Structure 1
Amino acid sequence: MIMQKTFIEIKDEVVAQIHTIYDPEIPVNIYDLGLIYEVNVDVDCNVHVLMTLTAPNCPAAESLPQEVDEKIKAIEGVKSCKVELTFEPTWDQEMMSESAKLELGFL
């Protein structure tokens, strides 16, 4: 009998996949950059990601959310995915993880 993944396992895989996505202009993944505000997975394995960009006129405004959507939908067990873009609150460098700040020379 094949066991279905739990929504907690799915969320862990979603976060792992997001760690593989990089802003084309910054050598740090978008999760550590602080561009991902929320990752929610309901009990039916529907995924909702609330994210932002480093700036509203970011050249990757179309490609990054699309890449997040595609990588999440490719995860076995995910029923649906919605990637929502927001600019509230506005992203700033304080949202980056310590490792991202270190990588970019801010520490």
Structure 2
Amino acid sequence: MNSIQILVTILIASAVTILTRALPFWVFSGGRKPPAFITWLGAQLPRAVMLMLVVYCLRDVRFDGAQQWLPAFCGVAAAVLLHVWKRRMILSIAGATAVYMALIRVIV
């Protein structure tokens, strides 16, 4: 890619990002209430994102030995327990990552 193509790609990606982030504010401005489906979708998306992260993290787990699967499943368990306990997504993600990283250093 030459410089012009790179610049056009960056401009298009920036415009699409700004548009997708600003569109809900434009559509539902003026005190209009969003439809029930949009409200429901907003409540469900955080759970869906967490589920996709779990599936993505566990996609390559092998069951050849405990050192293969134990850190990943302990990390998932830590994420679930932390989220049930505190209901803070950043704490769940950070805590699960810390558990996983510690276990892959200790178990291997």
Structure 3
Amino acid sequence: MNFRELAENLGLEEGEYLELIDLFVDVGKTDLDKLQSAIDEGNAEDAAKTAHSLKGASGSLGLMEFFRIAKEIEEKGRSGQLEGTAEATQALKDRLKAIAEFAGQ
């Protein structure tokens, strides 16, 4: 993961980008907990809304693999289908952890 390159793509200094990454990680942890709860409760609508939020934030930061998985969860939630979303949510948690570690959190 090349944060310098991602920052440049967004017209930001690397330090500014890393501040946004820190915020993304902090908010992402909370959102992933909400997403997991929605899935556990079978609440497809809330799962879709939370996945949408994660998708938007990750897309804005150029984290395209995270974006892709969140989009998949959102689409399944919007269609009322939560099958496979628990595994996808775990993949997002793993990626968020890797991002945090890479950013030095």
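Laboratory data are not the source of any read-out in this text; all were calculated from the coordinates shown. As the structure is a computational prediction, the values presented were derived from the model and not from experiment. Cβ atoms are built from the backbone, for glycine too; each structure is taken alone.
If Cα extents along the principal axes in Å, for residues 40-79 alone comes out at 35, 16, 9 when worked out from the coordinates, which of 1, 2, 3 was used? For Cα extents along the principal axes in Å, for residues 40-79 alone, the value 35, 16, 9 is produced by structure 1. Matching task: 0.5 is the computed value of distance in nm of label points 7 Å out along Cα→Cβ at positions 32 and 96. Pick the structure from 1, 2, 3. For distance in nm of label points 7 Å out along Cα→Cβ at positions 32 and 96, the value 0.5 is produced by structure 3. When distance in nm of label points 7 Å out along Cα→Cβ at positions 48 and 64 is worked out for each of 1, 2, 3, structure 2 gives the greatest result.
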